[in-house]
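Before anything else, here is the set of structures, which you'll find just below.
FYI, it's all coordinate maths here, none of it is from the lab. Bear in mind that the values here come from a model prediction, so they are computed numbers and not experimental data. Cβ atoms are built from the backbone, for glycine too; each structure is taken alone.
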Structure I
Amino acid sequence: MRIQLLGTAASEGIPGVFCNCEVCKACRALGGKNFRSRQQTIIDEGLLIDFPADTVMHSYVHGLNLSKVHTCLVTHSHGDHFCPTEFFIRGASFMDLIEERMTIYGTEAVLSKIEKTIENPEKSRIAGILIDTLFESFEVRGYKVTPLAADHDYATCGSVLYLIEKDGKAYLHGTDTAYFPEETWSFLEKAGVHLDAVVLDATFFTWDHLTKTGVDGLSYGHMSMFCCAQVKERLEEIGIADRNTKVVLTHMAHCAAATHDEMQKKADAYGLIVGYDGMVIDI
């Protein structure tokens, strides 16, 4: 699998679109890996994870031909991860007709957002498939996909994580979420897979007080760098990850971030990799 991180920021981007804090000023001045657009990932050209409004920019910057995308796995309905208004442009009056439908997998909150936004999904050549049961696998073009429970306001936005397997390789997409729910840990321990790559939510990167138990016992629906290290440690303890597993951090928020090099220096102590826009993970 070829996994590419197209965007690696939380909802406001880095630098924040309207922000002039010290982190945003530093990242704006440095550019390069310090510029972070909204979270999105693509696997092997045809399998997208999430569809933010930044998708069109991602296609330009990273040289993507999105007409090759056959499937989009949506993690949840929040606007920085899913912007269905873009599908209106797939209609024939805007572009050459795409014969093949794009299949969009998501929970009820995701499919409801499509229904409220796109009047004619057939004209836009999209088809929604409901994920109504967690921990049950389905197949997509040779990929085995398993939706897992996340800790990120499921009742409102229908958040899920994805375990994706193909040709003996396994990838765990772990954003947006706090420390994984116990039912997800139980499934992973029994899954009989070895994870070749893991991408984890590090929204509150610098908040070391945000651990697997949250802050004062309260979940923030996201993780810190230190919390991600705790996830990595447990993955290794239950035997589905090891020192060769690539554990990459993403979804950083400007309010709890730093420059890319500063974050990587901190992450080095835990064997973690700080992701950046355009980063490719080959497994």
Structure II
Amino acid sequence: MPNAEKTETGMRAILAAASRWGLDCLRCVGETTLFMLAGLKRIFSDIRIFRRTIQQLYVIGYKSLFVILLIGIFCGMVLGLQGYYTLVKFGSVGMLGSAVSLSLVRELGPVLTAIMLTGRAGSSMAAEIGVMRISDQIDALEVMDINPLAYLVSPRLLASMISFPLLTGLFDVIGIFGGYLTGVLMLDINEGAYFYRIANSVTMSDLTGGFVKAFVFGLLVTTICCHQGYNTHRRRDSVGPEAVGNATTSAVVISCVLILAADYVLTSFLL
């Protein structure tokens, strides 16, 4: 009996801990969703938001352009190289253009662009807003009757929903060019066959699906990063500058996980 009681007590403790964890997850999801909706609601509430949106387009989009192009061309070159040595075993080297373009447009373009922007721009969002929170600058905005969400979050949401699809398109184009460099110039595949397969394989639904993914990723990444920074003062694991660092780390990790999870869900619907 004593052993049975101990086992029952242990099971109850495990169930209680799992229940608390589940409730915490639901609360976090609910808070983040309401945070995103509140930010989206204020996009069109003030014309001054668009001025800050232009600034965020420069920070999120233009300043990330070089790293996106760099990763894109190397990704395309690797796809061309790996695709060639896989297809040559089946005598289907002429399909290299299809393999490279569809891999980029459907999956790698949106996903890798979102992950790179998470590390490049998302971490910056979380850190900047987190520093503003612990230094009472957000409270100062409220004292001056400036809505913090409209001032800090809404411009970033709008800029990300524009920047992510545009940068994804550039990633796809430069990646296809990288596959051309490897397949046509280095491995001597017929240039006409390469581009013919691309034109025949990539459809409008493929392009639309990739841009839909990029749009959703931009919304997710910006919401998570801004939410983590905005609630830095509520963290239980740390305070002050350490809390900013932990909030930034959490923002990047959660965003990357959600990008891959959302990619699976969206692919299930778009296929």
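Once distance in nm of label points 7 Å out along Cα→Cβ at positions 42 and 114 is evaluated on every structure in I, II, the highest one turns out to be II. Match the computed value -25500 of helix-only ellipticity at 222 nm (-39500 (n - 2.57) for each DSSP H run of 4 or more, over all residues; to 500) to one of the structures I, II, and report its label. Of the structures listed, the value fits II. When distance in nm of label points 7 Å out along Cα→Cβ at positions 106 and 130 is calculated for each of I, II, the greatest value falls to II.
Out of I, II, which structure matches 30 when relative contact order in percent (Cα under 8 Å, 6 or more apart) is calculated? Of the options listed, only II reproduces it. Hey, semi-axes √(5λ) of the Cα gyration tensor in Å derived from one of I, II reads 40, 28, 15; which structure? Label of the originating structure: II. Structures compared: I, II; top value of distance in nm of label points 7 Å out along Cα→Cβ at positions 26 and 210, i.e. the largest, recorded for II.
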